[in-house]
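**Student:** In what follows, structures are represented as structure tokens.
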Structure I
Amino acid sequence: MNDDEIRSAVEGLLTNLGKVVWDEEKHDRKEGGLSAVIGFGDSMRRIDIEYVSNGSPKAINEFAGRLLDRTDKDVLNLLVAPFFSKRGLDLCKRKGISCMDLSGNAYIRSVSLLIDRQGRENRFKVVRKQVNLFSKKSSWVVRTLLSSPQRGWTMKEMSDASGVSLAQAFKVTDALQEEGFLVKERGDIRLTDPSGLLDSWASSYQLDKDAVVGYYSPLKEKEQVFERLRRYDGDYALTMGAGAGMVAPAVRSTDVYMYTKDVDGIKGVLDLVPVEFGGNVYVIEVGDEGKMRDVQEIDGLRVVSDLQLYLDLFKYPQRGREQADMIRARRLKF
């Protein structure tokens, strides 16, 4: 990326608004910068352009920090990079940062000016080798962070609390920092965007449908099922509507969903008979023990964590999103 490429991209975006006149003196920015003046009718507007070779969320957050020292409200500060991911673009919008890539995609919001141009094929798209943040063990780190979103952690504490190796904890937190979800400062690991991280996880989360088995129980009333479970000392945790009804009732649910490590035990205590259709109890054999972390006991029943309830309900078709939103508003609060 050189000055000529940047000038060409900026002129291509703004030329219809007025003539762009370049200031040949570069600004002292982290990686580089240019300045220009553009005429809007009878008025002139100064543009300070900072360009970075990597438009990652981390780079965007660093740019946002530098903007705090720039007090001239009449100057349009524009961040330019070869490529911005969707997450990067969304982050710019949330932080009120004007940005554009070298293919002409741009979001610029300033006094008397709004440009939101997307959809141009990016000639500079970067394919980065990424850590899957929500794979089984990586998600244990994410789960630990979201369980205490205001807390700071050392790497050793994060490793121990998540149940992963120090190397895995370092790899995942490094990837989270690159995506702009957390910062590492002097050994302190701290979330900066728990809401965005939860959004990202929920949008990619899928309940393993093959692991969900439907059963018929002669205990037709949900409270009858619950009474049996209160006397059961095995390992289980309610989820979906049955769990949501215990922590933040929003929708009446008749089916009972639960996780367990002891399917045979649950079948015995509830007199379950497998059915292909029309079940009233759905059992999910746990393949990821992270889903059974932070189980809460309510009214003598075991319920998955609020975080797990939110993930399970987010894409559930029968008013699941409504229940998930209620849990997020009342319980998670981020």
Structure II
Amino acid sequence: MKITRRFLTNLLGAAPLAAAVQAQAQSPTQSQNDWPTRPVRFLVPWPAGGLNDVIARAFNDKVSAALGQTVITDFKAGAAGRIGVTEIAKAKPDGYTIGMGNLGPLTIFPSLYKQMPYSVKDDLIPITMFAASPLVLVVAGNSAIKTAQELIDAAKARPGVMNFASVGPGSPAHLTFELLKKRTGIDVVHVPFKGTNESLPALFAGDIQTTFDTLPSLLPHIQAGKLRALAVTTLQRVPQLPDVPSLKELSLADSEVVSWYALIAPAGTPQPIVDRLYKEYTAAAQTPAVQKLLSDQGLIYLPNTTAQFQARIAEETARWAQLIKENNLQLDQ
């Protein structure tokens, strides 16, 4: 056959059309079922090197093996997690950008800040909570106060004299203490610090009488006798502090407060991909290696379905919104 210029032109012109037809023939469902075909980016909205980093890498290593593709742990810190979560919310919802969500950015900040760059309800899919940290109510190790009830009695005996520390207005520690104040009617003064590197020395020195903070940050000091644990904010006692009662056990709370670490994806991520992510991160949480890591870090795993986790977010968001409104705690930025 004689190959003419017209024949070659027609042949080359048909190639893109054939490719387009082939691409259309591949259904969205087939594409989703093939996921992932390349590495997945897991965005942590906090600086590298901290507990969020340790947790993310431990889970992502396990999930990478299960998916057959690397889950790359990346970091985008700033604005107390809001910058990184915004990037997740605005990412293409194809399963190749996912990330970490936490208590503050997903449940507290929507009411705390007047301007928010994302909507949890409209822009994100909370998939599962894969680790949690109880908060612990503590006093200095040499304090005369031995129990939570003694702390409350002391505060009632001296209204407006005792104080408590937090790592900033609207932080979980601050709001949890506001819940305790509301429950018991005590009047204690909030003293915000920039971080535990400032608040804990003040507590050791006796300048601050008490605080709530996460178990990972307090456990070494409790074990060393520098702090005394009075109660935990989970519904039950935690393995790391078996002799310390829960606030619920003491009739000082009806619901739990934990600082949690969760898997989130952009809204619009296909359901088969969401389901696969839930399956693999849940499986990773239950492996002996990850369970040991969580325990060693002062963390726990609370089993949850996606529906249960999303219901939890709705409940916690409503609780914090009411508390923030009652105490006029809203911030400009």
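**Student:** Where does the value -13500 come from, among I, II, when helix-only ellipticity at 222 nm (-39500 (n - 2.57) for each DSSP H run of 4 or more, over all residues; to 500) is the thing being computed?
**Tutor:** II
**Student:** With FRET efficiency 1/(1 + (r/R0)^6) of positions 47 and 223 (r between Cβ atoms, R0 = 30 Å, to 0.05) coming out at 0.00, pick the structure among I, II it was computed from.
**Tutor:** The read-out comes from structure I.
**Student:** Work out which structure the value 1.28 belongs to, where Cα Rg over 2.2 N^0.38 Å was derived from one of I, II.
**Tutor:** Structure of origin is I.
**Student:** With relative contact order in percent (Cα under 8 Å, 6 or more apart) coming out at 25, pick the structure among I, II it was computed from.
**Tutor:** II
**Student:** Match the computed value 1.26 of Rg/Rh (Cα atoms, Kirkwood Rh), for residues 119-166 alone to one of the structures I, II, and report its label.
**Tutor:** II
**Student:** Next question, about the same structure. Suppose Kirkwood radius over Cα pairs in Å, for residues 247-318 alone works out to 14.4; of I, II, which structure was it derived from?
**Tutor:** The read-out was computed on structure II.
Laboratory data are not the source of any read-out in this text; all were calculated from the coordinates shown. This structure is a prediction, so every number in the text was calculated from the model and none was measured. Cβ atoms are built from the backbone, for glycine too; each structure is taken alone.
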